[in-house]
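Undergrad: Multiple structures follow.
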Structure I
Amino acid sequence: QLSPCERCRCESNGEVACVVAECSDPECVNPLYEPEQCCPICKNGGNCYAGTRIIPAGREVKVDSCTVCICPSPGGGGHSDRQATCVKRECQRS
């Protein structure tokens, strides 16, 4: 029984040649593994951690009255840990 990641074919000499698909790192911190799919998927799109909070990729998120965070761009490289980049701004009083 082949897994969803294995692909096999018959060679002209009668031998079977199989390869296993390689999955790229998911663009989220909470990927799902579907039974019939080889690679994990990000059902809710890309995201990352800002501290212990998960924030969506592609837009700035205010995590407190002084801090704004943004996820690294998908495929941006160097951020395999999926941590947001955060900057302190002028604090806004509520």
Structure II
Amino acid sequence: MHPEVCKFTSSVFYEDKLSSHAIARSRVLEGHAWLSGAGLWFVPVEHEGNRNSCAEEVEVVGGIVNGLLKPDVRWFYSAGNSRRLKEEDILIRGAV
């Protein structure tokens, strides 16, 4: 895990005993309009009255995926090494 993600997880769940490997520091996302660096992002979606499915959320998630697959977005996976994201890199799973 990237140190910024690990810090939260370690604090909340592991009594600050969890640490990340040094190579994880270079794992960041760059080139997206508002998703950059490392971490988790909350994306609010306005909707009303949805119980089992939500077309509004599907539309927002689709927009995020399209943005991540743009040519300018780069995934830095180790120091000095980067590549474009591919569809296979993105996992979307609905609630069970």
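Undergrad: Suppose you compute relative contact order in percent (Cα under 8 Å, 6 or more apart) for every structure in I, II: which one lands on 25? Don't jump to the answer; show the numbers that get you there.
TA: Details: I: 19; II: 25.
It traces back to II.
Undergrad: May I pose another question? Given a value of -0.75, -0.98, -1.15 for log10 I(q)/I(0) by the Debye sum over Cα atoms at q = 0.16, 0.25, 0.31 Å⁻¹, for residues 8-55 alone, calculated from one of I, II, which structure does it belong to?
TA: Working: I: -0.59, -0.92, -1.11; II: -0.75, -0.98, -1.15.
Checking each candidate, the match is II.
Undergrad: If you don't mind, another one. Upon calculation of helix-only ellipticity at 222 nm (-39500 (n - 2.57) for each DSSP H run of 4 or more, over all residues; to 500) from the atomic coordinates, which of the structures I, II produces 0? Each step should come with its number before you reach the end.
TA: Values: I: 0; II: -8000.
The structure behind it is I.
Undergrad: Continuing with this model, one more query. Looking at structures I, II, which one was Cα Rg over 2.2 N^0.38 Å calculated from, given that it came out as 1.28? Mind showing how you got there, number by number?
TA: On the way: I: 1.62; II: 1.28.
Traced to structure II.
No lab work stands behind these numbers, since they all come straight from the coordinates. Just so we're clear, the structure is a prediction, and the values are computed from it rather than from any experiment.
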